[in-house]
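Any read-out appearing in this document is the output of simple, stated calculations on the displayed coordinates, not a laboratory observation. Predicted model, so just to flag it, every value in this text is computed and none were measured. Cβ atoms are built from the backbone, for glycine too; each structure is taken alone.
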Structure 1
Amino acid sequence: MARSLRVEFSGALYHVTSRGDRREDIYLKDEDPGLFMTLLKECSDLFN
């Protein structure tokens with residue numbers, strides 16, 4: 001059974017998480033978390 005749709009509110013804050021399968025590391029290099037945050041901001045700005 002699919003989960004229900006996420007309720008979205010204008011101006012709301014959302015908690016974003018990211019993790020690998022079986023809780024494996026998702027970042028290979030020390031600079032990767034910063035790159036992830038940069039890409040997340042760019043996507044957020046682009047798609048609101």
Structure 2
Amino acid sequence: MHALKDLFTTDVGLMSAGGIAFMIGMAVFFIRFFLRHMREDEAREKARRH
């Protein structure tokens with residue numbers, strides 16, 4: 001419990017929480033970005049074959 005208190009009340013803890021949130025946000029963005037482009041490439045390839 002002390003670790004959570006330090007995470008949200010100290011400067012270093014807030015910077016760590018911000019870094020963790022930023023990295024999770026980047027992961028979500030890249031997963032969505034890559035999946036969208038994979039679907040677009042697949043659709044383009046199917047259209048080109050027919």
message = Given 19.8, 62 as the derived value for Rg and Dmax of the Cα atoms in Å, which of the supplied structures 1, 2 does it correspond to?
response = 2
note = With mean count of other Cβ atoms within 10 Å over residues 12-19 computed for every candidate in 1, 2, 6.8 is reproduced by structure 1
note = One of 1, 2 was used to calculate mean count of other Cβ atoms within 10 Å over residues 4-11, yielding 10.4; that structure is 2
request  = Taking -33000 as the value of helix-only ellipticity at 222 nm (-39500 (n - 2.57) for each DSSP H run of 4 or more, over all residues; to 500) derived from one of the structures shown (1, 2), identify that structure.
outcome  = 2
